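Trainee: Input: structures, listed below.
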Structure 1
Amino acid sequence: MCLDLIFDIMSDAISRGERIELRGFGSFDVRQVAARKTALVNQPVVPSHGRIVFRPCQKLRQSVWNKVKN
């Protein structure tokens with residue numbers, strides 16, 4: 001129940017285009033993706049849209065990298 005509330009708040013913030021940072025874990029951000037077009041017709045196949053991007057913090061990245069290397 002508590003996690004549902006947290007996820008609802010996070011999804012609302014991300015849908016508004018806000019950046020979310022969880023200290024010691026990472027950050028979520030929305031990046032715009034350009035529309036893709038066909039080579040022949042030059043019509044948009046996929047319209048431009050936002051994509052959610054997660055970037056882990058340095059400590060998490062190093063921890064995972066060290067476990068994968070070993």
Structure 2
Amino acid sequence: MNDQFPFTLPIIQAPMAGELVAAVSNTGALGSLGAGYMTLKDIRQSIEKIQSLTRKPFHVNLFIIDLE
């Protein structure tokens with residue numbers, strides 16, 4: 001663990017749903033929210049849910065596809 005990466009375990013969880021993200025973060029690894037197919041409203045609600053379950057850092061996995 002160091003100041004830049006405050007994780008006790010060098011593990012990054014594959015992107016999943018909110019409660020699993022918080023559970024992984026609470027163990028000392030980096031939880032990841034898979035938000036690529038979510039609406040903005042769903043992303044906001046998921047982030048708020050995760051923040052209510054953990055004070056640890058977590059990752060939000062986004063990707064953008066240009067359909068033109």
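Nothing in this text is a laboratory measurement; each read-out follows from the coordinates by a stated rule. Computed from a predicted structure; not experimentally measured. Cβ atoms are built from the backbone, for glycine too; each structure is taken alone.
Trainee: Comparing structures 1, 2 by mean count of other Cβ atoms within 10 Å over residues 13-20, which one has the largest value?
Mentor: 2
Trainee: Hey, another quick one. Ranked on relative contact order in percent (Cα under 8 Å, 6 or more apart), which label among 1, 2 comes first with the largest value?
Mentor: Greatest value across 1, 2: structure 2.
Trainee: When distance in nm of label points 7 Å out along Cα→Cβ at positions 21 and 37 is computed for each of 1, 2, which one produces 1.6?
Mentor: 2
Trainee: Given 144 as the derived value for volume of the Cα convex hull per residue in Å³, which of the supplied structures 1, 2 does it correspond to?
Mentor: Answer for the origin of the read-out: 1.
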